[in-house]
1. If helix-only ellipticity at 222 nm (-39500 (n - 2.57) for each DSSP H run of 4 or more, over all residues; to 500) computes to -11500, which of P, Q did it come from?
2. Quick check: 87 is what I get for volume of the Cα convex hull per residue in Å³, calculated from one of P, Q. Which structure matches?
3. If distance in nm of label points 7 Å out along Cα→Cβ at positions 15 and 31 is calculated from each of P, Q, which structure is the one that comes out at 3.4?
4. A value of 32 was derived for relative contact order in percent (Cα under 8 Å, 6 or more apart); which structure in P, Q was it taken from?
5. Could you tell me which structure in P, Q was used to calculate mean count of other Cβ atoms within 10 Å over residues 47-54 as 15.6?
Structure P
Amino acid sequence: MKRYTKTHEWIEEEQEGGPWLVGISQNAIDMLGDVVYLEKGKDEDTIVGAGDEVMVIESVKAASDIYAPVDGAVKEYNEDLIANPGSITADSWLFKFEVADPFALEQLSEEEI
């Protein structure tokens, strides 16, 4: 089940025991319009706090930061999506994430914000 942040990121367990996948909501994609560029903001295996910038997404309308939904570590970026940013959908994962405390996920919404 996806959990959503107030800044339009979602997080979902890829398989039981992890890793977790992080993407952006359909609302975010609609607001951005055509995505033209994705940039890594952190190195893989970097430990981040909830709300820390992990990536930048640019569209024809705006640029926006993508934030860590909870405390944890960035494990892997979706290189295929970075190479083809225009193919992003609400089901596309941007990066794989190791969650530091699974109980922190309970603070996120079960409904897209």
Structure Q
Amino acid sequence: MPKTILVVENELRSRQLIAHLLREKGYQVDEADDGVSALEILETKIFDLMICDVVMPRLNAFEVLDYMKSRSLLTSIILITGHPYLLADKGLGRLTCFMKPFNMYDLLHKVEEMLGE
């Protein structure tokens, strides 16, 4: 059974590129364009990994992470951001994070590492 990944990114082109690359590697990928959409999907499915942009409209990554924590979801997390100082401000520097712009193949390698593949 393929590993499941939720890609949460409000920039359509970036989200589609990440999702396409992951699907080519055999992962089952769902997409959300903001934090509210991500919560709706997380209500119905369990994922092995979530790749989430930090700054998004409606709900940001911090609010999504708070929701996941309140539900005791054990999904692994990769954050992507152009605003690294936000992670330090929230005490989330320990999470895996890619700074925009990033190399898609570096992201794929990290995904494979985190999912034990």
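None of the figures in this text is laboratory data; all of them are computed from the coordinates on show. Just so it is clear, the structure is predicted and the values come from calculations on it, not from any experiment. Cβ atoms are built from the backbone, for glycine too; each structure is taken alone.
1. Going label by label, the one that fits is Q.
2. Considering all the candidates, the number was obtained from P.
3. Derived from the structure labelled P.
4. Working: P: 32; Q: 23.
For relative contact order in percent (Cα under 8 Å, 6 or more apart), the value 32 is produced by structure P.
5. On the way: P: 15.6; Q: 23.2.
For mean count of other Cβ atoms within 10 Å over residues 47-54, the value 15.6 is produced by structure P.
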